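Please treat every number below as a calculation from the coordinates, not as lab data. Predicted, not measured: the structure shown is a model, and the values here were computed from it. Cβ atoms are built from the backbone, for glycine too; each structure is taken alone.
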Structure I
Amino acid sequence: MEKTKDEFALIKRLQTMFTPKRPETIIGIGDDCAVLDLGATEYVLMCSDSICDGVHFIYNNSNKKLIGRKAIGSVLSDIASMGGWPIAINIDMGVPQYTSEKDLLEIAEGMRFLCDIFNVDIVGGDTTKANLLWISAKAIGKVEKDKLCLRTGAQTGDHIWISGQLGGSRYGRHLEIEPRIPEARWLVQNFKVNAMIDISDGLVADLFHILENSNKNAEIDTFLIPVHKDAKSLDEALYMGEDFELLFTLPKEESLRLMETKSEYKFYCIGQILDESQNPLLYARKQDGTTAPLEIRGFKHF
């Protein structure tokens with residue numbers, strides 16, 4: 001039997017195979033978006049995400065409009081995590097026999113819902129016959145060159161923040177994605193954000209992406225994590241994933257300023273970036289002050 005594939009190990013191998021060659025490519029494989037410099041005052045952001053029946057939703061048990069909303073929301077969330085704003089989306093879709101025209105139009109309505117909110121155009125795509133319904137969204141956006149957020153920028157002493165409550169999303173909330181574009185834009189316009197990612201694979205897994213890319217250790221205060229009412233345990237807040245909240249780090253002085261700043265948005269400080277490390281570790285600190293390494297795992301796509 002073939003060994004189960006490791007998504008992140010595969011991505012690392014692909015990074016070495018497809019090292020950027022063109023000067024316009026600032027960031028290639030390895031972050032939430034690719035970053036291109038086409039000579040303007042902003043960088044161009046490009047990203048894609050795919051959802052598939054049986055992996056990211058159950059077709060027969062799901063509101064069809066919410067399937068479309070999830071397809072769009074996941075790429076908009078990636079644009080948000082880079083500090084940018086979206087412009088256009090291209091949609092590819094595999095269409096099985098069990099889908100009706102009515103269902104497909106409802107899926108399209110769900111896509112349009114988020115596109116209307118964030119002033120994004122769907123500009124084309126492709127369809128093909130398939131055994132299971134799948135949708136691949138490819139987005140393009142922009143970000144000011146001095147406001148770009150990457151996974152690589154976390155610094156020792158940074159405070160770790162999240163933009164909302166975590167856990168229990170896969171009981172249904174994961175289909176009702178609310179991309180944190182307004183929150184991300186407010187943050188980058190008012191604070192120096194050192195690193196940022198959206199929480200799709202789980203808090204622990206996505207924070208570890210930042211640690212690996214920044215060569216840092218970190219400690220999170222598990223008692224400060226805002227656990228969503230849908231979650232059955234702290235474990236789900238740590239590992240379930242598909243919350244699509246922002247996870248970001250701020251220098252200490254910026255963090256203190258955020259704590260004192262009045263805003264319509266709610267953010268939670270949950271930990272701190274520690275010393276440099278070529279083999280990053282993530283620690284959990286309990287309310288009694290004891291610490292222990294956290295198991296690094298999250299949502300598996302295959």
Structure II
Amino acid sequence: MDTSPISDKSGAALNEQRFQMLRDIADELAGEVVFPTTFDLVVRLRKVLQDPALSIDRVLAFVSLEPLVSARLISLANSAAFARDGKTTRSVHDAVYRLGLNNVRSCAMAIAMGQLLRAKEMVGFDDLAQRLWKHSLHTASAAYVISQHLAPKVNPDDAMLAGLVHDLGAFYMLYRASKYEELQQRPDTVRFLIIQWHESIGHALLIALGVPEDVAEAAREHDQPRPLPAQPRTLAEVVYAGNLLAGGMFEWLGKDAGLPAEPPTLAEEYRQLAGEVEAHAQEMRSVFG
């Protein structure tokens with residue numbers, strides 16, 4: 001029996017924990033995905049909101065059952081990105097009408113992801129999780145702005161949602177890693193696994209959660225370098241550009257994570273949007289933290 005303290009475990013023992021985490025993720029994705037309760041509640045709310053036959057009154061009834069969602073919706077509706085007439089919204093009813101159902105769905109997902117990274121099990125990965133969250137909000141803003149200016153065939157609301165969830169696989173891997181004490185003791189050992197697996201795991205996870213197929217596809221290869229047209233034609237291209245504009249993995253993993261020296265360079269058409277993207281990202285951070 002191994003009686004050595006956890007802090008002394010390394011090498012084969014640590015590798016076994018990492019492989020076990022990947023096996024557990026594969027098993028869970030083949031069955032029922034389990035998240036913290038707070039995340040699960042909001043994801044179920046988002047699934048309800050996906051019903052195209054759902055009336056606004058029914059949406060309001062469902063949203064009002066979740067105080068955190070209601071508060072965030074009002075805050076988002078009053079942000080500079082949506083309160084273009086300068087009028088303050090004080091009710092969930094007015095917020096839903098101002099934002100539209102697509103943004104209500106995105107808001108629910110943003111709250112769910114925020115709750116996930118705040119789960120008590122994630123404390124050992126707090127620094128990495130916080131950087132990942134800020135990057136996700138930044139990418140959502142970049143995808144939104146890029147779609148408005150450079151991608152007329154891509155819906156900006158869909159782009160914001162896809163940008164928000166493009167790294168959901170990394171969030172999920174951190175949450176699963178928190179179940180292993182050895183990995184909690186050495187959070188840096190998880191980063192290599194995330195670099196290798198977060199895209200494919202994220203794609204499978206989004207499919208399991210029932211998000212639109214093009215949103216899930218946009219997460220599949222968002223960190224794989226490839227040529228990008230001056231005008232993105234698909235949601236995947238918008239998310240790829242948004243991810244780069246937000247720094248890619250450099251933004252949240254740091255320069256010491258075994259990545260290339262510099263991220264791929266975007267064309268001037270994209271770089272010119274940086275100021276507008278940052279302004280939108282500040283609004284997102286003020287609403288979702």
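Which structure, out of I, II, was P(r) over Cα pairs in 5 Å bins from 0, in percent, for residues 72-175 alone calculated from, if the result is 2, 13, 20, 21, 18, 14, 8, 3, 1?
II
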> distance in nm of label points 7 Å out along Cα→Cβ at positions 120 and 144 computed as 2.2: which structure among I, II?
Replying inline: I
>> Given -8500 as the derived value for helix-only ellipticity at 222 nm (-39500 (n - 2.57) for each DSSP H run of 4 or more, over all residues; to 500), which of the supplied structures I, II does it correspond to?
In response: I
> Which structure, out of I, II, was FRET efficiency 1/(1 + (r/R0)^6) of positions 112 and 216 (r between Cβ atoms, R0 = 25 Å, to 0.05) calculated from, if the result is 0.95?
Replying inline: II
> Here distance in nm of label points 7 Å out along Cα→Cβ at positions 16 and 48 was calculated and came to 2.4; which of the structures I, II was it taken from?
Replying inline: I
> Can you say which of I, II returns 3.4 when distance in nm of label points 7 Å out along Cα→Cβ at positions 184 and 248 is computed?
Replying inline: II
> For structures I, II, which has the highest computed value of FRET efficiency 1/(1 + (r/R0)^6) of positions 80 and 208 (r between Cβ atoms, R0 = 30 Å, to 0.05)?
Replying inline: I
> Quick one: mean count of other Cβ atoms within 10 Å over residues 168-175 came out at 19.2 when computed from one of I, II, so which one is it?
Replying inline: I
>> If semi-axes √(5λ) of the Cα gyration tensor in Å is calculated from each of I, II, which structure is the one that comes out at 30, 23, 20?
In response: I
